[in-house]
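Taken together, the values in this text are just the output of simple stated rules run on the coordinates, not laboratory data. Predicted, not measured: the structure shown is a model, and the values here were computed from it. Cβ atoms are built from the backbone, for glycine too; each structure is taken alone.
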Structure 1
Amino acid sequence: MNYEIVTLEERIAAGISARTNNASPDAGAIIGGLWNRFYNEGIYASVPKKAGGKAMGIYTDYAGDEKADYTVIVACETTGEPEGGEYTVCRIPAGRYAKFIVRGDMVQAVGAAWQEIWQMDLDRTFRCDFEEYQDDCMEEAEIHIYVGIVSEDENRDGKAD
């Protein structure tokens, strides 16, 4: 699976969240439930200060590696922290990311991509990873997946060596 290394500035996103892990038998239902609520309960429409309007799936607050608990946030990027509302706000850290471009069925393509990413020998930070949905076409979607990777001059905690 091909990827490119990109350096991103900090981004802010707001949405709704839950805690899960990849080994949990209900992880798919938890994540799918967040997406369902995000759109069907009007959360997406209510998020103020949207920047670009793209939906995002964010994985953060890892308790370890991809086998440990993490927080998943279904959100959209904002131009600042929203005031009011009961949103989970996430600051996606600036830094280096492996950027994967996935095309196909929105659910199947993303799931298959993560299965491959988990098998890759990436020097991951396990601070924050995210998906950015370029459109809302379910069958032929384009999704950008960003996986946080350690820079040559920092350790996994984001501190300079």
Structure 2
Amino acid sequence: MKAKNTICLWYDHDAEGAARFYAETFPDSQVGAIFRAPSDFPGGKEGDVLTVEFTVCGIPCFGLNGGDFFKQSEAFSFQIATDDQEETDRYWDAIVGNGGEESACGWCKDRWGLSWQITPRALTDALAKGGDVAKRAFAAMMEMGKIDIAKIEAAVQGERP
């Protein structure tokens, strides 16, 4: 059965490449059906890949090759929860190392312009505690690109890195 709600992501022309990268990078991810355009369309020709069905960490997605009319923005991002520094590094490095770019506070952008938050559970757990613990964890996070769990844990304990 197909999902009732699917995230539709707009790509210039490489939805299939993006879907394949996500499927190779993240668990519980795969590429599904690929549909080709039955005729020419704005941004493409008959026979070009028009749409790609895929999942990212179990979330159903639909990639649309719509041309360069619209761009991705930070208003939408995937947030990937990680369990340790190794997993955090693996996802961050995969995205940034595949033509992406680093940003701040655990955010990065893939080469297709889609934003990702690579967020260790240690950070979200610290923020959920509230009070001074959350303030210290938040202050530490604000100085980071990729999240450094050891620095978050030190901040939670009240230590200066």
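Compute distance in nm of label points 7 Å out along Cα→Cβ at positions 40 and 104 for each of 1, 2 and report the one that scores greatest.
2
Could you figure out which one of 1, 2 the value 15.9 for mean count of other Cβ atoms within 10 Å over residues 16-23 was computed from?
1
Computing relative contact order in percent (Cα under 8 Å, 6 or more apart) for each of 1, 2, which one ends up highest?
If we compare relative contact order in percent (Cα under 8 Å, 6 or more apart) over 1, 2, the biggest value is for 1.
Of the structures 1, 2, report the one carrying the highest value of distance in nm of label points 7 Å out along Cα→Cβ at positions 8 and 96.
Evaluating distance in nm of label points 7 Å out along Cα→Cβ at positions 8 and 96 on every structure, the highest lands on 2.
As an exercise: Rg and Dmax of the Cα atoms in Å, calculated from one structure in 1, 2, equals 15.1, 46. Which structure is it?
1
One of 1, 2 was used to calculate FRET efficiency 1/(1 + (r/R0)^6) of positions 48 and 112 (r between Cβ atoms, R0 = 30 Å, to 0.05), giving 0.30; which?
For FRET efficiency 1/(1 + (r/R0)^6) of positions 48 and 112 (r between Cβ atoms, R0 = 30 Å, to 0.05), the value 0.30 is produced by structure 1.
Of the structures labelled 1, 2, which one yields -9500 when helix-only ellipticity at 222 nm (-39500 (n - 2.57) for each DSSP H run of 4 or more, over all residues; to 500) is computed from its coordinates?
The value was obtained from structure 2.
Given 81 as the derived value for volume of the Cα convex hull per residue in Å³, for residues 72-143 alone, which of the supplied structures 1, 2 does it correspond to?
This value belongs to structure 2.
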